[in-house]
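Multiple structures are listed underneath, in C-alpha cells.
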Structure 1
Amino acid sequence: MAEPNPVALASIVVWGAFALAFLFGAVANKTHFCTMGAVSDVVNMGDWNRMRMWLLAIAVATAGASAMHLAGWVDLSKTIYTSPRFTWLSYIAGGLLFGIGMTLGSGCGSKTLIRIGSGNLKSLVVAIVLAITAYMTLKGILAVFRVAALDSVGATFSGPQDLPSLLAPVFGIGKRPALAALGVAIAGGLLAFVFKAREFRTFDNVLGGAVAGLVVVGAWYLSGHVGHLPEDPATLEEKFLATNSGRMESFSFVAPQAYFLELLMLWSDKSRVMTLGVAAVLGMVSGSLAWSLATRTFRLESFRDSADLINHLAGGALMGFGGVLALGCTIGQGISGVSTLALGSFLAFFSIVAGAAATMKFQYWRLMKQ
C-alpha cells in the first residue's frame, strides 16, 4: 500500500475548506444567517426565527459529528474543545466579551466576513482590528496576561471534557452509548423545537441553518479524516494536516483571521502555509462577494459618525480578545465546539449570548434615557 502524500492531502483539506466556506458565505448572505441578529431579534422583538436557524445548525452539526465519531471516521477527543483542561473563567469572560464585541461591531466574526463581501467598509475595519487583537492574544502582549491571569484558573479532568466522557461513568455505561444517547437527545430536542414553529418553516430559514451545520460537519471530516495521518512519514507521529492548532479543527472565525494576517505579513517565510482556518476566512468573503455581485446587492457602506467608528473599533478588539480567550466565536464554539458536546463549549456559547443580550438591553436603556 502506497504511503499517503501529506502535501496532496493538505491541499485537499485547504481547497475543501475553501469550497465549504464559499458555500457558507453565499448561503449566509442569501438567508441573512446571523448569530448576533438572532440574539437581537429575540431580545428586541421576541422573534425566534433566526435563533431557530442557529439552533438548527447546532442540531445538524451535533448529529453529523456524533455519527462520524461513532462510525470511526473522526475522533472528537482530539479537538481543542474536548481537552481535559477546563478553563471555566476563560470560557465565561471570553464569551461575555465576545458577545459585547459582536453587538458593538454589528456582527460576529463570520458575519463580519460576510458583510465585507457585501461591500461593508465598517466590517473591514472590524476585521483588521479583530485580527490584530486576536494575534496579540495568541502570541503577543495580551497572551502573557491571558495565560497568567485567566487560563491559569480552571480544573483538569482525568479525561476529555465532553459530556459523554463525563457522564458515562456516572451512569455506568460506555462512552459510545453515552455519545449516541446524548447526540440523539440534543439534536432531536433542538430539531423538535426548531420545526415546531410554523413560521420558521420557510426555504431560506431551513437552508441557512442546514448549510451552516453541514459545512461544520464537512470541515470536521476534512480535518479529522482526510487530513489525519495516524503516523506522519516524516516524524512517525500522529498529525492533522493544514491546521493551525495541530489538532482536528472545524470552522471558527477569530484565530483564523489572526493567522491570515500572519500569513500575509510573513509570506516569504516558508514555514507559514495555508491552513483550513485561513482558507475558510477567504472562502467566506468570496462566497458572500459572489452572491452580492450575482444579485446586484453589493453596496459600499461606511461609518456615519465618530461614535459609530468607536463602537466598531471597540467591537473588533473585544471579539479578537474574547474569541481567543473563549477558544472560539459563535461558529467556533457555538456550532463547531458544541457539536463535540464539550462542556466548555456550552459554557462559552451561553456566555456569548448573555454578553450580547445584556449589551442590547443596555443600549436600549440608554436610547430611552435620551
Structure 2
Amino acid sequence: MDNSFNFGRLFGIQFRLHYTWFVIFFLITISLSWQVFPYSYPEWPTWLHWVIGVITSLLFFASVVAHELAHSLVARAHGIPVKSITLFIFGGVALITREAKKSREEMLMAGAGPACSLGLSAFFGLLWLLTRSGVEPVAAMAFWLAYVNLVLAVFNLIPGFPLDGGRVFRSISWRITGDYRRSTWLATRFGQGFGYLFILGGVVVAVLRPFGMSWFSGVWLAFIGWFLASAASASYQQSRWREALQGLTAFQVMTPDCAVVSPQLTLGELIQRYIFSGGRHCFLVNDEDRLEGVLTLSNIKSVPQSGWAVTPVREVMTPVDKLNMLPPGQDALSILEQMDESGVNQMPVVGEEGVIGLVTRDGLMKLLYIQSELGMNR
C-alpha cells in the first residue's frame, strides 16, 4: 500500500502505517475522550478522559494488529508467505503474497481473524467483570474494547468478498462445487450487495436520523459501503487477473529484446539513446560480458529528473545478486507471487544460451490490461 512507512517487525512480518491511520486514530481518540467517556463518567477529571481515551485507542489498534496477525500466522503455517501488515483508515490489511490452493486452507486463514477478535472480546469482557466494582477507568476501557472487538468480529463475518466472512463463504462454496471461479464471483456479488445496502442505510440515517443518530454516522456508514463495494470489485478483478496468468510461461510474458548497456552510462544518455530514440523499456547491464544487473523504467523514475545527467546506471539498477533467475517454462502466476514475496519488479529469464529476456511487473500488468480490453479475462 502506497504512502505507508515501516514501524517494526513481529514474527518476521513487517508492520506498516498508512497516513490515513492517523486520521482514524485521531477521530476515535476524540470520540472516546470528548464524548463517550465524559458522557458515561462525568465525574472524572478531563485529563483522565483523555488518558483513557488514548490508551483505549492504542489497544483497539493493537486488537486490529492481532486480528491481521492471526490471518498471517495461519497463512504461514500453510506455507503461504506474508510480506507485511498495514494499518489504515478501515483497520488493517495483511499482504499475503498468494491465494490459498485448497478450500480448507482459505477457510482456516479467513476464520482466524474473527476468531481472534471474538477471543479478545471475551478477554476484555472478563477484565470488565473483574474491575467494574473497583477500578472504574480500567473497567470502562475494557467494556468498550470488548464491545468493539465483538463488532469487528461480526462485521468481518459478513458473507461478502473480500471480508473474512466472504472468504469463508467462498471456501464453503468452493469445497461443495469445486468451482473456484464461480465461488469467487458469487462471494463478490454478495460483497457488492452488502456494500450497496450499507450505502442505502447511510443515506437513510443521514436524512432521517433514526434513534437519535447523527448525520455523520450516516455519511460514515455510506463511506464504509462504498469501500466494501469497491473492494469487492477490485478483489474480484485481481483474482481474475491472477487466474489469467496461470496458463502462461515466463517465455511467453518476457520482453525478449532488452538492450545491453554499460553500467557507466548515465541515465540521461540512456534515455536519449535508447528510450526516446529506440523505444526500449528494459535493459541488461553488462560489464565485460558479465551481467551486473537489470534496469527498468521504475528504476529510472526513482531518480529526480535533475539528476539524470550525472547518475550512472550502476547506481539505480537492480543488482544481479538481488534477482531471481527464471527458467523459460516457469508459469507466470508463480513469477508474480515471487515478485510479491521478494519485493522485486523484474526477473531475468535464463535459457541455455544465457539471459534471453526479462519479465517485469509492468509488463505483466500491461499484458493483463490488454487481455481485459479484449475481453479475455472476464
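Key figures for this structure:
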{"quantity": "Structure responsible for 4.1, with distance in nm of label points 7 Å out along Cα→Cβ at positions 57 and 297 calculated and labels 1, 2 on offer", "calculated": "2"}
{"quantity": "Distance in nm of label points 7 Å out along Cα→Cβ at positions 105 and 121 - structure with the largest value, from 1, 2", "calculated": "2"}
{"quantity": "Cα Rg over 2.2 N^0.38 Å, for residues 217-360 alone - highest-scoring structure of 1, 2", "calculated": "2"}
{"quantity": "Entry that produces -21500 once helix-only ellipticity at 222 nm (-39500 (n - 2.57) for each DSSP H run of 4 or more, over all residues; to 500) is calculated, selected from 1, 2", "calculated": "1"}
{"quantity": "With relative contact order in percent (Cα under 8 Å, 6 or more apart) derived as 39, matching label from 1, 2", "calculated": "1"}
{"quantity": "Which entry (1, 2) yields the derived value 0.75 for FRET efficiency 1/(1 + (r/R0)^6) of positions 241 and 337 (r between Cβ atoms, R0 = 25 Å, to 0.05)", "calculated": "1"}
{"quantity": "Among 1, 2, structure where FRET efficiency 1/(1 + (r/R0)^6) of positions 41 and 177 (r between Cβ atoms, R0 = 41 Å, to 0.05) as derived comes to 0.60", "calculated": "1"}
{"quantity": "Structure (1, 2) behind the derived value -1.14 of log10 I(q)/I(0) by the Debye sum over Cα atoms at q = 0.13 Å⁻¹", "calculated": "2"}
{"quantity": "With distance in nm of label points 7 Å out along Cα→Cβ at positions 49 and 201 derived as 1.6, matching label from 1, 2", "calculated": "1"}
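Since every read-out is calculated from the coordinates, none of them should be taken as a lab result. Nothing here was measured: the structure is a model prediction, and the numbers come from that model. Cβ atoms are built from the backbone, for glycine too; each structure is taken alone.
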